[in-house]
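Heads up, there are several structures right after this.
Read-outs throughout are calculated quantities, based only on the coordinates presented, and are distinct from any laboratory measurement. This structure is a prediction, so every number in the text was calculated from the model and none was measured.
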Structure P
Amino acid sequence: MLVQPIQQGSQSAHVVVLGNEKGGSGKSTTALHIAVALLKAGQRVATIDLDSRQQSFTRYIENRRAWAQRARIKLELPTHHCVERAQSASVEANEAREFADFSRAIATIEHNHDVVIVDTPGNDTYLMRLAHSMADTLVTPLNDSFVDFNVLAEVDPQNFGVTGESHYAEMVREARRQRRLVDGRMTDWIVVRNRLAMLGSRNKRLVGEGLTELSKRMGFRCIDGFAERVVYREFFPRGLTALDDLDEATLGTRPNMSHLTAREEVIALLNALHLPLSENSRRRAAARAEWYSVMDQPLQVHDVIA
């Protein structure tokens, strides 16, 4: 079944898709940090989880909701949908049902939200390809190793030069082509290097050179993402992000320098994504800033992408 992008009106939400065919690259962590940053910036944010088997994104958001209630703290939450994967014996019937469910979710949220963030499964599925074909911004988190780099390209074992594109890169090229055919718009593709080593290394340099070379072929931007930090793993059970008010009540322990460094890291990533903010969203962010000022509470990165 040919993947066709879902038609969107002029007032449709900006669609951000997190995609990579390899699991463990940080898609769900990156997706929630983007969602929380946009919510703090006054955006109306909806999220969709297409990984109906793992549901890491859904559990992350559920953990956030549960911890906010238990700790009696305010944590921003998006409007969330989890699209189930059809599993009948008919491939065509499955694709038809998945398309209908995904279309229904999009129709419910696209005109009353500013941004829709879609987290995709770490394998090639119909829904994953469909999401890629409708992305305004495609974010591909990639662990900083040649094991993960192989999702994008093949390299020469002697000089580590790029010898050809891999399956995922070819799929993205086709999805972007289909998007241009539908409405003439380009998908902004950004590869995010996660789990970066703190210090320079030969691997870090070679992977960086490979990404630079491949970006010229494929037309993506490459930016630094999250370093290898324990705090990102500790955030998940409580649904927290580095952008939240990380005090002892929220964390259950005193914040340390690693939390502060993680926040700076996330802010740099979000600024590099160049996501749009509407004027209405800017006014909501300004109103929120004024409210926090009146309440004499510190506002955390409400304008990190303004």
Structure Q
Amino acid sequence: MIIEKKKLKNGFELPVFGFGTWGMGGRDKINPENDDKADIAAIRTAIEMGVIHIDTSAWYAEGHCEEIVGEAIKKYAREEILLTTKVPPMKLHYKDIINSAKESLSRLGTEYIDIYVIHNPNPFIDIRESMEAFDYLIDKKIIKNIGLSNFNVGQFTEAQKSTDNHIVCNHLHYNLKHRGPFSDGTIGYCQENDIIIVAWRPTQKGFFGCNNIDILNKMSQKYEKTPIQIAINWLISQKNMVTIPKSRNIEHFKENLGALGWKMEKSDIDILQNEFPGTVDIVENTTLAKLIQP
């Protein structure tokens, strides 16, 4: 399957549909009972079906998730895979970023990272110091592109002012229900400034498929698609927006892929934007604040 890509003015491209790996190998800690082989098989199934963008993080399962990804992708030509990983917000000092990147390379079994992302902003570390390290990694060809995650407009602007390289993406928790990044202007800022939005948790942990939501049911009937497919298609129909759902279950994964290759009418995209019930407009980072506070 050939997956459509969104392209920036500098030529950077990202497929509208990637594969997220949060929870593989464990969550914030390694889960010794995790079925690593099943996770590896799920990633390889995604790749075989045309999904080349694989998203992971050094923060997932204490780096073990990167090891799982590394094992999964080693049977493929490296240039065929578009690999994103992230540096935790606790490691945003200059030397920590460089060391973390090198550790990620080792766990992933690769010589370079396509997109290296700050997993969350850290108000206790000067972003100028962090961006200096990212510029070094670009110069040394350890990474190809810089990305951010969960940065609002002010935070993103400061980061961009602190680097000579164009920051290509911002990972945001955004979907039909969770509208915080739209309400605070971050979505519009990214769309206006040639930045790709990587929408994480696009199905809100399956919420849209498990609840009888009238507006989704009507769209499903009209397009002969499932509510999950409607929710994902709504995201990728928007300017500069892609997504990275995760599924170990092959049937769920195939359902997610069914969101591709067709388009909703603009009027229906607007209806979902304006009339979806129970939207949440708050961006919460209280747990994160406790983790990164010195």
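Work out the source of 25 here, i.e. which of P, Q gives that when relative contact order in percent (Cα under 8 Å, 6 or more apart) is computed. Going through each structure in turn, the value belongs to P.
Computing Rg/Rh (Cα atoms, Kirkwood Rh), for residues 76-243 alone gives 1.03 for which of P, Q? For Rg/Rh (Cα atoms, Kirkwood Rh), for residues 76-243 alone, the value 1.03 is produced by structure Q. The greatest value of Rg/Rh (Cα atoms, Kirkwood Rh), for residues 12-123 alone among structures P, Q is that of P.
Matching task: -11500 is the computed value of helix-only ellipticity at 222 nm (-39500 (n - 2.57) for each DSSP H run of 4 or more, over all residues; to 500). Pick the structure from P, Q. Attributed to the structure labelled Q.
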